[in-house]
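What follows draws every value from the coordinates through simple rules; no lab data is involved. Quick caveat, the model's predicted, so the values are computed rather than measured.
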Structure 1
Amino acid sequence: MENIQPLNIWQSGQTLQAEKIDIQSNFDDLKTIAIFYYCLYDKDGLKIVDGNLTIEKETYQNWDGSNAGALQAVADILKIEYIK
């Protein structure tokens with residue numbers, strides 16, 4: 001898990017604060033598209049929200065193939081700030 005700038009998320013009638021992110025690669029054709037599973041967690045490591053997202057087109061072409069680059073691309077798509 002990596003740290004992110006705290007992010008408030010409305011869930012089931014309450015506001016929860018995500019502070020960590022974890023991603024896993026589900027698919028990568030090594031040419032044009034990659035699909036990642038992501039989870040956002042609170043400070044205690046409890047999952048708040050998760051989902052899948054696709055990196056393609058210019059974002060895929062600009063990705064350097066590294067883990068850090070994938071994490072940054074996911075954070076950019078989700079509009080969250082990954083803390084390096």
Structure 2
Amino acid sequence: MFPFAFLILINEIVRPTINETGYSKYGISVINPIAKNTDKCTWICHNNTSYCKEHHVKILKPYFSLTDLFYFGVIGLLAMTGNYGAANV
């Protein structure tokens with residue numbers, strides 16, 4: 001419970017400092033925008049892993065062959081549940 005509450009607290013503290021319009025999908029709006037930004041991760045990184053890897057990942061670049069197996073493996077397992085969104089939570 002504490003880690004979840006801590007994340008909410010941090011998000012709400014930071015919210016007033018964000019000037020961009022948040023991403024919205026299915027009637028749900030979030031704090032971060034979807035616009036491509038080479039300086040920071042946005043929802044484009046969630047929706048386009050390749051963009052994120054190209055512009056934001058630095059330390060793990062030499063290890064993509066290993067980390068991609070784990071990363072996309074976990075996504076595949078979550079998708080196999082039939083309800084990716086709920087399984088991700």
Given that relative contact order in percent (Cα under 8 Å, 6 or more apart), derived from a single structure, equals 11, which label among 1, 2 identifies that structure? 2
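Which structure, out of 1, 2, was log10 I(q)/I(0) by the Debye sum over Cα atoms at q = 0.10, 0.19 Å⁻¹ calculated from, if the result is -0.35, -1.21?
Values: 1: -0.24, -0.79; 2: -0.35, -1.21.
Of the structures listed, the value fits 2.
From which structure (1, 2) was helix-only ellipticity at 222 nm (-39500 (n - 2.57) for each DSSP H run of 4 or more, over all residues; to 500) calculated, if the value obtained is -14500? Mind showing how you got there, number by number?
Details: 1: -6000; 2: -14500.
Working through the options, I get structure 2.
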